[in-house]
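Pasting the structures in now, so scroll down.
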Structure P
Amino acid sequence: MATSDQNSARKPLAALIGTGAAAALVALVGAWEGKSNDPYRDIVGVWTVCYGETQAPMRRYTDKECSDMLAARLADYAGPVLQRNPELAGHDNQVIAASSLAYNIGAANYAKSTVARRFSARDWRGACDAFLMWNRAGGRVVKGLDNRRRAERAVCLKGL
């Protein structure tokens, strides 16, 4: 995960994007990240817990603790998304989708993405379509990433 702006990290997710949007974002990202209440070693051997958290004490967590931890981490991405694209304020579905993307690709990659540039140009549909550009790893389309991007795009298109 990318490093984010310190000021946005101090603000709770619900304060950044609203209670309903925060709950929807946690649910969306949580569904794609998967959760383990008990610590485990990931594919490269890094100790991980909850929704991919590597910076927390490695112990058993409750479901609520895992959700709270994810919400706190998501604030580190929603803040920079709104700083990069202030025009998204009040557009919950687009903020949810963009924050999910930033969480997965990093805030810095989001900031320079076609998605962010199209939102800035107020090309809402074009921005949503650009999510599909982020479906590759190692130069190859990855089915799981493709599915996630299609789900994020569907959220992004709601209400347009």
Structure Q
Amino acid sequence: MALSRFRSQNLRIGRVSADHQIYMVTSVTYQRQQYFQNLYAGRCVVQALRQAEQSTHTLAYVVMPDHLHWLMQLKKGSSLENSVRFVKATSARYIHQNAVLSGKIWAKGYYDQAIRNEEQVRDFARYITANPLRAGLVKSVKDYPLWDAIWL
């Protein structure tokens, strides 16, 4: 318990929210449970991402069975921590309200990487959207229902 709390605190070291900064965020489910194999639960995450457009501009995302990859740009005055917290809390609330799942949905913390080179943005988007292929979930990305990218 103390070790996981220590790791969670380490994730916050050096974390900075900058206006218009692009971030790749990864958040995993509680105990890496494959909650989002349930399509409806996965759609609740997508709905929360769409509602987060008040503070972020989503560039690409994929909701995998046990984690979320989200490529986004913060809007002016927005906080990375608050934006991620909003998506996790809102999606969990939708999932619980609709009796899809009960209990904890998300693990504490998240990983983020600030994208400093704009030329890398599409590479990150390709990495994110190809995740279901690499995991062997589908033979074509078009067959996976829980992803999107602004370039399509």
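Coordinate-derived values only; no laboratory data. In this text, all values refer to a predicted model and were calculated from it rather than measured experimentally. Cβ atoms are built from the backbone, for glycine too; each structure is taken alone.
Just checking, which of P, Q has the largest value of mean count of other Cβ atoms within 10 Å over residues 34-41?
By mean count of other Cβ atoms within 10 Å over residues 34-41, the leading structure of P, Q is Q.
Right, another one. One of P, Q was used to compute Rg and Dmax of the Cα atoms in Å, for residues 42-113 alone, and the result was 13.9, 40. Which label is that?
P
Starting from the value 32: which structure in P, Q was relative contact order in percent (Cα under 8 Å, 6 or more apart) calculated from? Walk me through the numbers before you get to the answer.
Details: P: 23; Q: 32.
For relative contact order in percent (Cα under 8 Å, 6 or more apart), the value 32 is produced by structure Q.
Given 2.9 as the derived value for distance in nm of label points 7 Å out along Cα→Cβ at positions 74 and 130, which of the supplied structures P, Q does it correspond to?
Of the options listed, only Q reproduces it.
Have a look at P, Q and say which one yields -11000 for helix-only ellipticity at 222 nm (-39500 (n - 2.57) for each DSSP H run of 4 or more, over all residues; to 500), as calculated.
The value was obtained from structure Q.
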